[in-house]
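Bear in mind these aren't lab numbers, they're just calculated from the coordinates by the rules spelled out. The shown structure was predicted, so the numbers you read here are calculated from the model rather than taken from an experiment. Cβ atoms are built from the backbone, for glycine too; each structure is taken alone.
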Structure P
Amino acid sequence: MRSLLFVPGDSARKLEKGLSSGADVLLIDLEDSVALSAKEEARRTTLAFLQSAMPQADRPRLFVRVNGLTTGLTDADLDGVMPASPDGLVLPKTVGGPDVSHLGAKIAVREAEYGLKDGGTRILAIATENARGVFALGTFAGASHRLMGITWGAEDLSADLGAETNRREDGAYADPYRLARSLTLLGAAAAEVDAIDSVFTTFRDLDGLARECRDARRDGFVAKMAIHPAQVPVINDAFTPSKEALDRAQAVVDAFKANPGVGVVGIEGEMLDRPHLTRAERLLARAEKR
């Protein structure tokens, strides 16, 4: 998984177009991109799309972003889309592990009701859209076996903080959002799930997107969300390990395998220890899983 593309759940045309975008995951949105008056119609449109697309071969994974737990709309969203058994759900405005557990319980009821595989529906948590969520980033470990990733959002957070903007004049994130991003990475590592980078809203600036992707990959994020199909190839390119990187990782794994019980091996004049092995194994696992 490298790219996750948001698509409004009330547009059948955009949903169909999303299938050929090249994104690894479509994030079908019932929250921010859908007006309150259009929620019910969006649920029907999303359900019809899921019923058509889920059986298709070589499709992207299909996740639905429901409305947050405090809106009073989450249960209606779940009732509207769970009969089609989406691959996962995106939970906005997440405040730590308890919210993930809460959503997991709601999902379990629907899986049983609709005869779906127990535990088959995964959860992606958007975990920094308010200050409470930032302070709860250390509580995700063990919250639910459904949790597959944690991502962050700067737009809602800036509104919660009352900020004028979330970026500096040079385009880089201001300090509060850099902190939220770093804590998301640490929270995901502590929970042993994927860390997924936030959207890049200036969708025509593909060079800026590429730079942000490279920074995210360097720091430990494994994927990035997108708001426009044009962003998908850039994200995929950035988060696809090169042949050289995979060969190097395999060489590290092979060296430790050939020398069981040692703590350090030498490869091409460099001494490598167990953290290097862990990093190599994770890179190979991500490449195989994708």
Structure Q
Amino acid sequence: MSTDEKKYIKYIDVEKNVAESSSKLLKNLPGFILKIIARIVHEKDLNVLLNKFSHTEGAEFLECVLKDFNITLDIDGLENLPEHRKCFFAANHPFGFADGLVLTYIVSQKYGTLKAIANDTFRFIPQLQPFVVKVNVFGSSSKEYLRAIEETYSQDIAITHFPAGIVSRKRDGMIQDLPWQKSFIAKSVAHQRDIVPLFFHGTNSKLFYRINNIRKFFGIKANIELMLLPHEIFRKRNTTIKVSIGKPIPWTTFDKSHSHYEWAQIVRQMTYDMGKRS
């Protein structure tokens, strides 16, 4: 290998991650099953992508990925992004990865930098580390994580967030988020952050929701459909993603006439209403 050539890094390594897992079930999976999982999560494709843009990070990385996937953005309401950046930019979560990339891209283009409240899986994408404050949405976060989040809230910096915590599922006959968590309302009031709602139009594939329904039918607690999320972002190649941005909601709105949980659902409904209007 010449000095000009870059070393190939295996950012995503299913076999290694399983070996390091604390789960006895995962560790006992036969090799051929691990190879199937590697194909499902697009291990090779993701590693090629991450190596291709290993020289970039933050906003530059996001722009490179969107161009590589030939994703067109149809954004309504860009004028609603406030000049001051100390806000929560809160959105519904229909896609899993694509909406996360687009949300951080939109906000970074306006404000230059940001912090994204993201789950621990983003540790596999070093190019996004400057933007990410990691949390464990499927369990308790460490004191280190919680301290980092609290420090971030107090800074004069834009924060992006998916208040549902997990990707939308089919509920009550439609694809929608679970009830939004109340924490972003509490932090909005405590740190005087206005909330800017964003609505992503669209859904994942029918296969994603079918796997979810099958899992629930058999009483399987593990969110096995999440393995399909890399597949879902590759389905977004050569497509248009539509986003509606609402007007900022002042933090002073969230008075004691409702609980923080109730206010979270009110903001959730306001966000979904944006989808009906456009």
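If distance in nm of label points 7 Å out along Cα→Cβ at positions 61 and 101 is calculated from each of P, Q, which structure is the one that comes out at 1.2? Display every interim value, and only then the final one.
Values: P: 2.4; Q: 1.2.
Answer for the origin of the read-out: Q.
Computing helix-only ellipticity at 222 nm (-39500 (n - 2.57) for each DSSP H run of 4 or more, over all residues; to 500) across structures P, Q gives -14000 for structure P.
When FRET efficiency 1/(1 + (r/R0)^6) of positions 69 and 269 (r between Cβ atoms, R0 = 35 Å, to 0.05) is computed across structures P, Q, the figure 0.05 traces back to P. When relative contact order in percent (Cα under 8 Å, 6 or more apart) is calculated for each of P, Q, the greatest value falls to Q.
Which structure, out of P, Q, was distance in nm of label points 7 Å out along Cα→Cβ at positions 37 and 229 derived from, given a value of 2.9? The partial results should precede the final answer.
Numbers: P: 2.9; Q: 1.6.
Here the read-out was taken from P.
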